[in-house]
Structures are given as C-alpha cells and as structure tokens.
Structure 1
Amino acid sequence: MADKKKKKLPPEAQNYQAFQQDREVKRPVLLNCLKAFLVGGFICFIGQLISTFYVYYFNFTEQTAGNPTTATLIFITMLLTGFGIYDRIGQFAGAGSAVPVTGFGNAVISSAIEYKTEGFILGVGSNMLKLAGPVIVYGVFSAFVIALIKTLLIKWGVI
C-alpha cells in the first residue's frame, strides 16, 4: 500500500492558515453543552409543571394535557421574545433554547417582529413562517408516514 502524501501548500496558504489559527476563537464546547443541557432541561421542567397544572386543575388526562401544554409553552415563548427576554436566553443557552418547542415559537414571532414594518399581509403574514414553515411541513409529513406504517402493521396483524 502506498502512503498518501499530503500536498504541500504554497507559503501564502501556510501563512494564512497560521494567521487564521492564531486568531480563531476558542470555544468552550463543554461549557456550552452544559449550558444547553441545563437550560433545555429547565424548559422541559417548566413544561412538566404546566402539564401537571392542566392535569390537576382542568381534569385533563396525562395524554390529553400535551397539546395545551405545548400551546402554553409556545405562547410564553412568544411573549418573552416580544419583550426581548428570550433572545438573551438564546444567547446564553444556544441550542438548549432552540431545540425544545420553544425554539419554534421564537422563530415564528421573531420573523413577525422583523417584518412588521412591511405591513401585516406582505410583511408579517408572508414572512412569519419562512423558518418555521418547513418544520411544520416535514413534521406533518413524517407524522403521516409513521401513522401509515403503523396502520399497515396493525392491519397485517404484526402489532
């Protein structure tokens, strides 16, 4: 087997790589992961509190409390985004604030706020779901495919 030789870069490219490496921002990956985990977990904890509230005070079952819990979390996120609080949470937590359903609410309302100067129809209405729209489309499509597979498996007696 022949050893693969690395191509030697011209001196300008070597100088640029050294320059780039000297100035590259060192990211605290472990700290960022810890912050994302803690904030994302705290958001989920709040979601569990809201779900428990719906179960005990509005007589929902644990299965039916999911939809109003999700809607409540999205509404709270939209309020916090409107007041500029959720942006600070996102800067601190990174993906920890974007991965839960609250990231969806933030994406929708941020686009609405950004384009409000262009009017309600051409600004807010047409741009609000630019980022969240694909999430909705692929989420609905994935749910359809999984439900179809489950239905077929039940019909065939596999499950």
Structure 2
Amino acid sequence: MWNSHKSILLSRICVVLFMVLLVLILASAPLLTRFFIDFSRADLIGTEMYFIATIYIGSLPVGILLYSLFRMLNRIQRGVVFTSNNVIDLRRISWSCFTGAIIALIAASYYLPWIFIAIAAAFMGLIVRVVKNVVAEAVALKEEVDFTI
C-alpha cells in the first residue's frame, strides 16, 4: 500500500537521481554541447562556449535547489514539517528558480528557445514562493500555539 513514507522515499530517490544527472551533465557538457550543435538545424556555429558557460553557470542554482530540497525532505521524513528551516530551504529553492530563469533569459540572447526554460523556471519559483509563504504562516501559527500551551 502506498503511504507518505514511501512517497517521501521516492522523492528523495528522485532528488538523488537528479543530483547524479547534474554531475554527469557537468562532466560531459562539452561533449553534449558539441552533439547538440551538430544535431541542431539552427545556425549555432560559434555558440558552443555560450552553451557550455550557460550549463556551468546554471548548475550552481540547480545544485543549491537540489541540496535544499534533499535537506527539507530529510526533515519531513523525521516528522519536522512546520519549521523555520523548511521555510529557509523553500526560500532558497524559489530564489534558485528565479536565478535559473535569469540565466536562461540571458542565454536566450544567443538561442531563443532558452526563453521557454526561463518562463518555466520563473513560474516554478513563483509557485514555490507561494508555498513558502503558506509554510511560513503555518510555522508562525504553530509557534503561537506552542507558546500558548
């Protein structure tokens, strides 16, 4: 039977898989970039270094996002849900999304389809920001109740 413990475990496994995928992408970025430029029908000659720079610069907010998500999932697994540390991690995740959106928006100057990544990352940042605000209010209510009792 599916339960919350299995759901959190699956989420943690997915985060670890994405961390491994990030490391593999970083290790093979020049090769992947060359393959993409050769495969693409767009005129991308001379943009290889831009793609590689975008990948390496963009990996920083992705790494911060994945690390923050993993830490938050560990706390949730231990039953620590409404805590200021989770609010801090949600804030980091949202700012990582917004940073990724800015990086992709800048990268759209040499390859226009990056604009779709920028829009998706900004939208995800907005959603996480709303969730962060909800959790922050829940933490404040929890602390108020804890002080009342």
Structure 3
Amino acid sequence: MKVEYDKDHNGAYQTLIVSINKTASNIFNYLSTTEGIQQWFPQLEICERKKDGKMLFHLDGEEYKEMYITDFKHNKEIGYTWDLGQVKFELNQDEATTELIFKEFLPYEFPHIGLDFAGWQFQMEKLKALIENNEKLAQQLSDFDYKKVKIEKILHLK
C-alpha cells in the first residue's frame, strides 16, 4: 500500500493506493452496498446508494451518525461525509488488477486525525485481504498507537 500525507490551512489529507487482484465492479460492491461494506467495516450502513444518499455510522448501542454520499459513479467512485471531513474511494481497472485510491480530508478541528488515518490504513489492508483471499484480519494485529504517533509526527500535528 502506498501512503501519502499532506496538509494545508484547512486540514490534513491522506491518500492510500492499494492494488487489488479483482475487477472494479467486484470491489465497488464492497464499497457501496451494506452487505459488502459490513464485511470489512461492520459499523457502516448504506441507506440510499446514490449521490446525496444517506449512510449511517453505528456507534455503541442504538446511537448512530448520519453521513451523506457526496460522489457516486457506478463501479468508479464513491465518496461520503466522515464526521467533520470527507472520504472518497476511486477505482481504476487495468487488465490484471484494479487500483483502489482512498482519499481522506479531516479539518484540524477533528480531534483524532492521526488515529483516524491509522484506522483507515488498517481498513484498506482488511478490505484487500477480504477481497483477494476471503481472509478476515483481526484489529488486534495492528498497532494503532504506533501508527498514530508516526502520522502525527509526519504531519507535525502535536
């Protein structure tokens, strides 16, 4: 996985590029349907699979946060609000593989930028393992605190 960070006066940015040995249409179902997304990110639910559609992020118990789909092009891209920020997935397929590009923006007001960036890195690893090998990665295998500190140093956030 290729990882890039950037920041400006608005906030911090993360780009993750992952090569997956499946078609864009196969991967898109994991990104844009409740059945697909809950296999690798069980807290998410897609209510309306379209631009300006609604999604839910289920917190503990009955609580949830509403999110909205900001970008939707079938088998090409899906983006949505993410708390104070935004995330977007783009798919570029060639003959053998599909490049999944994940972009995230978080404003400085977001309290846990480093931890959120580290979490999405794990989610992309988890998604690739699921799609290519039907393998479920355990969250305990990832050192989020180490990654968070490393990301915060790179971005000079602390």
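Can you say which of 1, 2, 3 returns -29500 when helix-only ellipticity at 222 nm (-39500 (n - 2.57) for each DSSP H run of 4 or more, over all residues; to 500) is computed? List each step's numbers first, then the result.
Numbers: 1: -23000; 2: -29500; 3: -9000.
Of the options listed, only 2 reproduces it.
Out of 1, 2, 3, choose the structure whose coordinates give FRET efficiency 1/(1 + (r/R0)^6) of positions 12 and 92 (r between Cβ atoms, R0 = 25 Å, to 0.05) equal to 0.05 when calculated.
Values: 1: 0.05; 2: 0.90; 3: 0.55.
Matching structure: 1.
Can you tell which of 1, 2, 3 yields 2.2 when distance in nm of label points 7 Å out along Cα→Cβ at positions 108 and 132 is derived from it? Please list the in-between numbers first.
Working: 1: 0.3; 2: 2.2; 3: 3.8.
Source structure for this number: 2.
From 1, 2, 3, which structure was distance in nm of label points 7 Å out along Cα→Cβ at positions 20 and 124 = 4.4 calculated on? Present the calculation step by step, with values, prior to reporting the outcome.
On the way: 1: 4.4; 2: 2.0; 3: 1.2.
It was calculated from structure 1.
Where is mean projected area of the Cα convex hull in nm², for residues 36-99 alone largest, in which of 1, 2, 3?
Details: 1: 4.3; 2: 5.6; 3: 5.0.
Answer by largest value of mean projected area of the Cα convex hull in nm², for residues 36-99 alone: 2.
Once mean projected area of the Cα convex hull in nm² is calculated for every structure in 1, 2, 3, which label goes with the largest value? Mind dumping the intermediate values first?
Numbers: 1: 19.6; 2: 10.9; 3: 9.4.
Largest one: structure 1.
Since every read-out is calculated from the coordinates, none of them should be taken as a lab result. Not measured: the values here are computed from a predicted model. Cβ atoms are built from the backbone, for glycine too; each structure is taken alone.
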